[in-house]
1. When you work out distance in nm of label points 7 Å out along Cα→Cβ at positions 97 and 217 for each of the structures I, II, which one comes out largest?
2. Taking semi-axes √(5λ) of the Cα gyration tensor in Å from the coordinates of each of I, II, which one would give 34, 22, 19?
3. Quick check: 1.48 is what I get for Cα Rg over 2.2 N^0.38 Å, for residues 73-128 alone, calculated from one of I, II. Which structure matches?
4. Thinking only about FRET efficiency 1/(1 + (r/R0)^6) of positions 25 and 169 (r between Cβ atoms, R0 = 25 Å, to 0.05), which of I, II has the largest value?
5. Determine which structure produced the value -1500 for helix-only ellipticity at 222 nm (-39500 (n - 2.57) for each DSSP H run of 4 or more, over all residues; to 500), calculated from the coordinates; the candidates are I, II.
6. Tell me which structure, out of I, II, gives 17.2 once mean count of other Cβ atoms within 10 Å over residues 49-56 is calculated.
7. Quick check for you: by mean count of other Cβ atoms within 10 Å over residues 113-120, which of I, II is greatest?
Structure I
Amino acid sequence: MKLLLFFTLLFSYSVWAQKIVVTPLETLKTAKGALAIGSKMYLQFAGKKQEMTFLGRMVHQDGTAEDFLFLDEQKTRVYLIDYKNIEMKSGKSKAQAILRPMDQFGGTCAAYSFIHFWQQMYWADYKGTAEFDHMMSDERERLKLLEESLGRYYLDRRGTTNSIMTSYGKRFGFKCKSSHFTDPKKAADFVFQKAKDGKPVIVDFNLGPDMVTSSYELQDYETKKLMDPRLWIPRTKSQKNAGGHSIAAAAAFVAKGRRKLLVLDSDWSEPRVWDLDSYIGAKTIVEEMGFYSCN
């Protein structure tokens, strides 16, 4: 019995330890020349070959890679696969990065959306001033930026998303602006195109009373653990205002003919998938939403 258990465990370990070979099928490129989110890939493991959509190389705040994200469109499931278990034919370091968001403490989503925005800009390889490079690449400086954002937005009553982003843009070497829409389609087109080009967009909006359940599951490939499937999305015309929220739309792709966003929401520590044309659709109160981007 012990011998059987030993060989069972040995077999399980050898299967787990085998590299997952990733081969590009339909390659997209970012403006910076990296393998883009939305590219179609073949994943080969234990003799099986399956087509999936690449959703990014997830990195920590210091840029170290943790997981690769792949979407199985048939199961509508996003797998987080350990970086060490991936053998990518096109080179792992040249794949588009998606930031692992930080969990907020209390109702501080706006401040975290600033941090997520600027770090995503940095890891998407957009160049700014020497201060920008120093602040994004140093742990203490990143913490100082978070502390500054908390103070400016929540303690200084004069601080608004637009004024704070404009100020940061001047310091970091970017021109930032706010955009507002009355047509939900134009709003969705705007954020999709920006995110598809690898430029994040801060989106602030009012909430309805309840979260929605995403049609996209997130699962850790190695542990099989499923993540929280709930989402905060903009309220619709039939819903009461239950308070404000702010996220960073970090990347965009198309799945089954529908436009999707990968968003950094500080209520979770992994990116979440938005069905863009459902969540910013005909019933959405888009007039009360704000969109903030930088070039």
Structure II
Amino acid sequence: MKQQLLIFFIFIAPYYLYSRSVVYNFRIAQITKEHIFEPENKRPYTFIGLLFDEVSQKRYNDIHRNYFGGLGTFIYSWESYFLRADFAVAQVQQTDIDSHFKDTQTDDFLITLGKNFLISNHANLTFSGLFGFPTHPVYALQKPYFGFGQYGIGAQLDSVYRFNQNNSLLLGGRYIYFVPRSATDDHCMKHIFSIGNLIDFLVASKNVWGKHGVEIGFTPRFSFGAKVYPSFDTIVEKSNYIRASWYAVYQYKFKYHSTIQRFLFNIASGFDIAPKRYGHKYIVFLWAAWDVKF
């Protein structure tokens, strides 16, 4: 039995020790909340509907993955505060050299509470706390999965510096810790598992003209401290990664009757700098969103 379990972790676990979550996507969180503190946007409620499609290839064993689904977001803002709730669902597909996997899964449920600070006429800071709740068991030791399936808690700080009415610099950073949770493998063995910690950074340039806008940015991510007990550290350490991503977003903002609305179209591409063997050769992420503020 121990020999079978060791074989599982050496040859099978690297397929699965990669998690995908859209509610924790830093780019989506930033872009979809950017306008809630603009002077003309005093209305408190914002609803966001978003469709996404991500395709990727891992270096190990030529593994291809596809996540296609939708994200729903509600934001309530008052004075300089906001409360945000995110939830998503996706169809997960994986194809490798000799198998195909397909499943529909839910993402975690994420709550964000933040406060905006006006530093000057040109700059503001936003501090946020993030609280994530799992909607399904941890699937990391069994199959490809969507949503981390763990309780997460974190803090985020981001800022906007406006050079003028049309051009801005956006900066951001956040840290999230995921609480270890019970997980079952394919041999019905119980483990305590955690993806550990995430650190995200964002730097972007935004240009607006009339109803149109374009944002171009860079978002590195660092995942570290993954754990599984009973311990197979030599394998779990390979699930930690350093990822570099670039993105571009086009927005069209307009008023219809008394509501402020935006369409957003995003394309992003990235790859894993580490680990070299088990990391992603490429990731392409497309999404389109519509938000209504009233």
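1. Once distance in nm of label points 7 Å out along Cα→Cβ at positions 97 and 217 is worked out for each structure, II has the highest.
2. Only one of I, II returns 34, 22, 19 for semi-axes √(5λ) of the Cα gyration tensor in Å, namely I.
3. Only one of I, II returns 1.48 for Cα Rg over 2.2 N^0.38 Å, for residues 73-128 alone, namely I.
4. Largest calculated value belongs to II.
5. Source structure: II.
6. II
7. Ranking I, II on mean count of other Cβ atoms within 10 Å over residues 113-120, first place is I.
Values in this text are rule-based calculations from the coordinates and carry no lab data. All values derive from a computational prediction rather than experimental measurement. Cβ atoms are built from the backbone, for glycine too; each structure is taken alone.
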